[in-house]
Structure P
Amino acid sequence: MFSNFSKPRRVCITGFGCVTPIGIGRERFWESLKTGKSGVSRIESFDASDAEVQIAAEVKDFDWQAELNPKDRKNVSRCVPLALKAAREAVRDANIQTENLSLDEQRRFGVVLGTGGGGLAFTERQYGYWFSGQAQKGSIYTIPSSTHGGLSSELSMVFGLHGLSHIVSTGCTSSTDAIAYAAQHIALGKQDAMLAGGVDAPMARGILEAFNVLTVLTRNWNDEPARASRPFDKNRSGMVLGEGAWIFVLETLESALARGAKIYAEIKGYGSTCDAYHRVRLEENGIEPARAMLLALEDAEAAPEQIDYINLHGTATQLNDRIETKAIKLAFGDHAYKIPMSATKSQVGHPQGASGAAGIGAALFALNEGIIAPTINLDDPDETCDLDYVPNISRAAKVKTVLCNCIGFGSKNSALVLEKIES
């Protein structure tokens with residue numbers, strides 16, 4: 001991986017855990033992807049009954065408190081139990097007993113998470129206590145639990161990992177960048193293993209209203225939530241706020257093979273660019289998102305024709321879907337029309353900084369199960385969005401190499417290439 005580095009080590013994914021709006025745990029997530037389940041419903045985590053937007057993709061049927069010590073339950077953000085649950089599944093899936101690691105092994109095992117909002121919802125709740133005369137309900141850990149960096153620290157402490165403990169916050173590209181950053185540290189020999197992925201839980205009234213002011217949320221489907229997230233459809237009207245955690249164990253291919261670990265995929269290449277154009281909007285020409293994909297292909301030493309599946313950013317906003325389609329055509333030329341691709345956000349909403357990790361979870365499904373999850377609610381395709389988005393029904397396919405695409409606020413663009421290792 002990373003051809004610009006000298007003699008890099010190969011990096012693979014050997015563990016996967018998740019907590020999502022369409023199921024807790026990898027198996028339920030994959031089963032819901034296959035059947036085209038929507039995780040969008042009316043908001044339950046706070047009162048949105050008088051809001052313009054009353055729907056979101058929330059994690060349901062999850063025992064938040066079970067993941068935390070009783071003394072911590074009022075002192076951490078909603079992101080923490082999400083991340084802990086997903087990380088515990090990932091470590092168990094990788095068959096690693098972190099409690100049995102030597103001190104040297106603990107020092108070479110790190111944590112890198114991507115998040116967009118981090119502890120913002122926690123902060124909003126604390127301010128609500130203070131400004132309504134209920135300071136006694138607040139937490140003395142408001143500052144450390146509101147800052148993004150506290151998320152990776154929580155995982156480092158629970159698992160006893162003394163390696164680097166970092167947060168990447170680059171908007172919607174956060175977890176794609178975090179996974180690439182983690183993989184680079186392993187490739188360069190700075191760490192031997194990493195917990196890497198994304199988590200976000202922007203479920204608070206203030207956050208909802210702030211997104212609504214940006215006019216990026218759909219307001220048209222409060223009475224039909226399951227139909228609300230509809231990337232590339234002519235009747236799309238905006239994204240649906242989502243939450244969740246998707247976390248992976250990364251290690252060297254050499255160590256994975258030596259211990260007989262299950263290998264989901266090898267991380268082959270990464271590319272990232274910026275339009276340097278606007279705080280929110282993408283530049284219409286699609287050049288920089290296309291260049292990020294081409295850089296990822298170059299880094300992976302893969303030709304465009306080798307890509308068997310693209311996991312799309314696919315937010316269901318008018319602008320983003322149109323420009324992403326244009327960028328893929330720029331990057332892949334005529335081959336763009338031959339590649340099946342799909343938008344995971346049609347099912348899980350937009351989990352902000354965890355978006356890229358959610359897409360990678362869906363890409364691992366395609367690589368390991370030979371099934372491409374659909375873009376649901378794609379009933380009437382926009383004529384400007386004319387690629388193969390695998391509408392509504394999952395598709396069996398032979399998939400060896402995938403590209404995961406992300407586009408974020410601040411006109412950031414990131415792409416990651418994964419490849420199945422043939423046994």
Structure Q
Amino acid sequence: MPALGADVALEGGSLSDRTRQAAREVLDGKRRGVKALVPFAGPAFIASIAYMDPGNFATNVQGGAAFGYNLLWVVVFANATAMLFQALSAKLGIVTGKNLPEVCREQLPKPVSFGMWIVSEIAAMATDLAEFLGATIGLSLLFHLPLLAGAIVTGIATYAILMLQTKGFRQVESLIIGFVGVIVLCYVLETILARPDWGLVAYHAVVPWLGGPASVLLAVGIIGATVMPHAIYLHSSLTQDRIVPANRTEANVVVRFSNFDVLIALGIAGIVNMAMMYMSAAVFHFGGHPEVASIESAYKTLTPLLGSAAAAIFLLSLMASGISSSVVGTMAGQVIMQGFVGFAIPLWVRRVVTMVPTIVVIALGVNTTAALVISQVVLSLVLPVPVVTLLAFTNRREIMGELANARAVTVIAVVAAAIIIMLNTALLWQILGLPLPWHGA
């Protein structure tokens with residue numbers, strides 16, 4: 001089964017063909033320096049959109065407004081963890097020529113693989129709810145459209161972008177990189193306008209803090225919004241036959257460039273995530289509006305505090321995030337279904353089906369930001385499934401050969417996975433109504 005990000009039909013001189021030719025020149029030692037990275041850059045940028053999606057807006061805005069800079073360390077931890085697991089996912093695809101769901105279907109008992117598919121589909125649905133809803137909110141507020149009309153426009157736009165896949169992987173990558181650029185530019189401008197306290201930003205980025213149950217819920221939501229199950233599955237598909245190494249030596253080179261791709265793309269995503277929170281902390285928490293708990297109220301509060309331009313920039317970044325991440329979510333859904341159970345449905349069917357939860361939320365008048373935050377908590381609860389299986393597979397020499405994880409990587413990954421699981425346990429403890437050990441701290 002070809003990966004979703006692979007070319008359906010390659011013609012001579014296509015953008016994807018030229019990318020592969022440039023990569024071959026690098027592997028043959030004919031292209032060096034910064035130019036050598038260019039043909040390998042792309043997959044991590046597609047994955048990085050999942051780390052700047054509307055779920056991040058919801059959790060980071062709410063976290064910054066309610067707790068100031070205190071939860072910035074969670075953002076830093078989540079993004080560092082995301083870098084590690086996205087790099088491992090990319091490596092799995094490069095070395096095996098298969099994506100993570102395919103390896104699960106091959107290596108695990110059928111009932112286990114089927115169960116993982118069900119759980120992963122639930123995560124994919126929660127993901128698409130957040131992404132699709134975010135784009136709809138942005139369109140609605142920016143262009144004064146009814147939410148339902150915004151949903152329809154978003155559905156059409158994402159489907160049109162998805163159709164670019166028939167022209168090759170590079171077209172989709174280039175467009176997604178463009179969306180990343182829009183989001184980054186918006187938050188550069190928001191940072192200039194918000195003027196955060198850089199001393200507090202630096203301190204709380206490295207000093208852990210957790211207060212009562214509300215902060216735990218948001219901490220888990222931030223991790224769920226940042227380290228995304230569907231992005232872990234997708235990344236291995238994006239690399240599995242994009243640049244195919246001829247031997248282990250070439251595989252080492254491709255993995256090394258893939259790691260640079262991850263470092264740059266997810267480094268940018270991490271900075272954007274921090275900007276979302278410190279902007280909210282500076283403007284709302286320290287501006288006398290700690291009650292801001294929704295994207296709509298953030299937009300309305302920004303206007304009198306920083307002006308209409310700041311509010312419009314906020315919505316533009318949200319819209320770019322929602323549309324692009326919804327595209328990536330649909331791609332991931334196809335990879336999950338094809339990999340785990342060996343069949344797929346037409347993209348337009350998946351696009352229509354995954355619109356349904358958003359339409360229901362809009363029709364029932366559910367608080368949109370509450371729906372976004374809860375969707376991210378669902379993702380965080382599902383996250384150990386791909387994380388643990390990815391770690392297990394990339395540790396096995398019979399699967400990865402000489403590129404199996406080094407001991408240090410394994411130790412770091414196990415610690416990161418354990419922290420995620422502990423935070424999830426704390427959330428479940430809270431849901432059951434039991435007091436947290438640090439309650440009232």
Structure R
Amino acid sequence: MRFIADFHLHSKYSRATSKDMEVETLARWAKKKGIALLGTGDFTHPTYFAELQSKLVSSGDGLFQLKKGDEGVRFILTTEVSNIYSQGGKVRRIHNLLFAPSFEVAEAIRSKLGHFGKLSSDGRPIFRFSAKELLKMILDISEDCLLVPAHAWTPWFSIFGAHSGFDSIEECFGEMSSHIFAIETGLSSDPEMNWRLSALDPITLISNSDAHSPNRLGREANGFDCELSYQEVIDTLRKKDRKRLLFTIEFFPEEGKYHYDGHRQCGVIFSPSETKFHQYLCPRCQKKLTVGVMHRVEELSDRPPGFVPKNAIPSIHLIPLEEIIAEGLGVRIGTKAVDSEYERLIQRGGSEFYILLEANLEELTSFVPKNILEGIIRMRQGKVSIVPGHDGVYGRINLFPEKQAASPPEGQLKLF
């Protein structure tokens with residue numbers, strides 16, 4: 001069975017998330033997007049966990065579905081955990097994505113973690129023990145659990161982060177490294193960047209939305225061709241099975257908010273070489289620059305740009321349909337015009353991923369306005385213009401650069 005999965009998202013009980021991040025709304029949006037398997041997110045939070053138990057029912061294969069109003073969407077129990085601790089004379093801040101095969105196992109994980117921190121304080125709880133200890137803890141509870149380092153290159157909170165991470169999986173997880181089968185590349189990197197590290201060749205690269213609002217679901221995701229069950233999905237990730245993990249769906253990584261180096265307060269965006277030239281200091285205020293994902297990949301890579309490993313799983317770079325509509329109409333996302341056109345296109349096309357990935361030009365021409373259709377064509381061809389994200393600011397992607405001002409906004413230093 002071919003399907004698309006998005007494992008990493010947050011509930012309304014996480015900080016800076018929409019109040020609509022609850023399973024009924026998530027299921028409706030997953031159907032719009034064309035997502036068949038969705039992570040629950042935040043199963044460690046006591047209130048949300050109780051909601052999951054009351055609103056979901058087992059589908060008999062380690063997955064779950066809504067008790068009422070089934071949208072044909074399955075859920076898999078997931079949560080993100082933050083580990084902040086000292087190792088090697090440095091403070092480490094690592095986020096990890098956890099998978100659990102049942103409510104009973106998830107409850108055992110919650111019970112264990114509850115001894116080390118307050119689970120109700122945030123959907124993504126913080127603990128002061130190491131990522132390695134977390135991995136050992138969940139595997140002692142159930143060998144069917146899976147830990148995946150989340151957004152692996154984000155500067156401040158990830159395994160390879162420039163400011164608080166490690167230089168290798170082994171440095172982080174030690175003797176437990178053999179139990180790390182996959183990493184999440186994150187919005188600011190894509191598989192092509194990760195292919196430059198030969199150490200990651202055995203590792204499955206997955207991509208997820210890390211959504212904080214329902215319309216952000218699927219901005220990154222994974223295409224499978226296997227049985228829709230917990231064990232089949234986990235086995236596919238563990239074995240890096242190219243026959244069953246078909247592709248990942250990616251942001252253009254430049255759009256991620258930590259792709260390039262920079263200092264947002266001063267409007268400075270630098271490539272890695274420019275950062276080195278300026279000795280890692282902002283030329284305007286002399287404060288330290290935030291080193292982004294591209295720079296970090298350059299530091300750790302042992303292969304040139306463009307290298308493709310044997311048996312690499314393909315990636316497909318997409319722009320969310322709402323963004324294409326907004327640019328095609330010349331208005332902002334979130335306006336009534338965009339929302340109305342999005343709903344109309346979904347009703348005609350069936351789902352966002354079908355429109356962006358599968359529908360042929362003849363079919364699209366029958367219901368997609370010319371300016372929006374041109375945007376979809378340009379996206380499929382990779383004809384985009386992007387100002388890279390930096391220091392927590394998302395990059396700006398343009399499908400119609402001829403309509404945009406030639407120079408960056410006032411105050412922005414763009415030297416790459």
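On distance in nm of label points 7 Å out along Cα→Cβ at positions 20 and 92, which of the structures labelled P, Q, R is highest?
Largest value of distance in nm of label points 7 Å out along Cα→Cβ at positions 20 and 92: R.
Here Cα extents along the principal axes in Å, for residues 140-219 alone has been calculated and equals 47, 32, 27, so which of P, Q, R was it run on? Before the final figure, lay out each step's value.
Values: P: 47, 32, 15; Q: 47, 32, 27; R: 40, 32, 23.
Checking each candidate, the match is Q.
Compute relative contact order in percent (Cα under 8 Å, 6 or more apart) for each of P, Q, R and report the one that scores greatest.
On the way: P: 24; Q: 36; R: 16.
Answer by largest value of relative contact order in percent (Cα under 8 Å, 6 or more apart): Q.
Supply the structure label, taken from P, Q, R, corresponding to helix-only ellipticity at 222 nm (-39500 (n - 2.57) for each DSSP H run of 4 or more, over all residues; to 500) with the calculated value -9500.
P
FYI, it's all coordinate maths here, none of it is from the lab. Since this is a predicted model, take the numbers as computed values, not measurements. Cβ atoms are built from the backbone, for glycine too; each structure is taken alone.
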